[in-house]
Structure P
Amino acid sequence: MLCLSLLIQLPAAWLLQKFAPNNPYLQQISGNLWQGKANWQINARPNTPLAGSVDWRWQPWHLLMGKLGMAVDIRSGKTDLQGVVKFNKTSWQANDFNGKISHETLAQLVSWQLPDTPITIKEVSIEKNKQGYQTAKGSMNWAGGDLGYPTGGKTYLIKLPTMQGNLSADKASVQPAANNGANSSNKAAQGKSLHLALTTPQGERLGDFYLDQDNMIDVSLTQRLLKNMPAYQGKGADDSVVVSIRQPLTSMGN
């Protein structure tokens, strides 16, 4: 008990230097294991770092389950997310995350012309271990608006409807794309993946995103969503998949 009391009073900066000396993400660390804060920075896209701050408060009862757990408040500009993270050597969990991801943060993640509306995060929980994503739940809501997607030297405009995304962990199932000239791939991610199902507020299907444990993402978009693009000339049932692609997550916003 005395050793634990001494441990939680050690400076967080010293602990990080001791156990993660090559950490490239956290700077200006203050506080201790029990409570503290730090600045963080990641390279979301080449030459476009995304930076912010994080406050943490240790929750020692998670040690009973063999995990280190902390309540965190993650901020970047107008983005603010609160939740609990738990981890050990073989797995990590993000539990009960709520908040908003701002337009400015999204613009640093992808090189698209984005609507000036935030994504609202509600009760999002994700668990991942060496076998892949074990559980996921929660929702995301986006008011939509005008989006410009650059590809092949052109920018394609689409007026996004109000969208709701529901998270789950299940096996990827990418449907064949309709023959409308769009790039497609029928290769599905193997094993359990993180699934984001996009719908309208009325539950009408817009598309699906599957992220596997190797950070490969399968995207399928329906006729219902693509009809909002003025340049789109495809035909088909509203629920039919007309675009299906598979690519590394890191190339999504480039």
Structure Q
Amino acid sequence: MSEAALVAIRELIAQCTPEEQAALFLELRARHLIHEFEEVIGAPAEMILEAVHRAPELTRRMLRGVIADAAFRQFVVVPLAVAGWRDVTPVGNFAFDYKLDDDQGAVTVQVKLQRSERGVPVVRRGERYGFGDSVHIVETQKTRTGTDGEDNLTRPYRYGEFDILAVSMQPSTGKWGRYMYTLGRWLLPGRNAGEMATLQPVAIGANDFWTNDFVTATRWFRTEHDGKQMTLGAQTAKKRDAKAGARQGGGRYRG
């Protein structure tokens, strides 16, 4: 079909009433898939979206996490290819979502979504972490809980399981292409040796621990480790340990 014919069709569509345009859309929709997943699941895109719309909040939250992962590929991985980066992510289930290589050494990336409650981004006091007046929060734990055969929970991430944490800031920015990055080895420690804490602070803007540039994060990662790590204020850490002790002892901490 020539460009002139396409222009003529667009002009005809523009002259149609909303009802006529809707009828034309339905006719075209019957002949064309929006996405191949429609065939995989055996339902049209409209039905899939309606199911998501009616789903409980937990399901929607999980879906938003999946979208954050897909958006990372579109907005970060694809543009990085221009700079010589290759996606070498292996097939299978790993503690990281992506493995990227620029021939200077591969780095692994875990993608998480900024934490929200009731649709509102969570904000906490930043002085607890030395990050200024306020911070955002990200939840870093695996989707499923299991044990390693010695009754140790495997849901918390362990240091060394991924190199860089990429946090989608869509809840606070409204844009799926906005991420903040830090190193896995810098994250707050959990209660058990080698574990990362479930809740981690995310700086509002770039600082010594967080950057909005992936290449900067890789440069940090490739710098010799000097023991640098995020820390809680002494009073905060004391309260956290008291709560943990109360749970283990069956009591209740009141702080």
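Every read-out reported here was derived from the displayed coordinates using simple, explicitly stated rules and does not represent laboratory data. Since the structure is predicted, the reported quantities are computational estimates derived from the model, not experimental observations. Cβ atoms are built from the backbone, for glycine too; each structure is taken alone.
Have a look at P, Q and say which one yields -0.47, -0.69, -1.33 for log10 I(q)/I(0) by the Debye sum over Cα atoms at q = 0.09, 0.11, 0.16 Å⁻¹, as calculated. It was calculated from structure P. Between structures P, Q, the calculation of distance in nm of label points 7 Å out along Cα→Cβ at positions 23 and 87 yields its largest number for Q. Computing helix-only ellipticity at 222 nm (-39500 (n - 2.57) for each DSSP H run of 4 or more, over all residues; to 500) across structures P, Q gives -2500 for structure P. Name the one structure among P, Q that mean count of other Cβ atoms within 10 Å over residues 55-62 of 15.5 was derived from. So the calculation was done on P.
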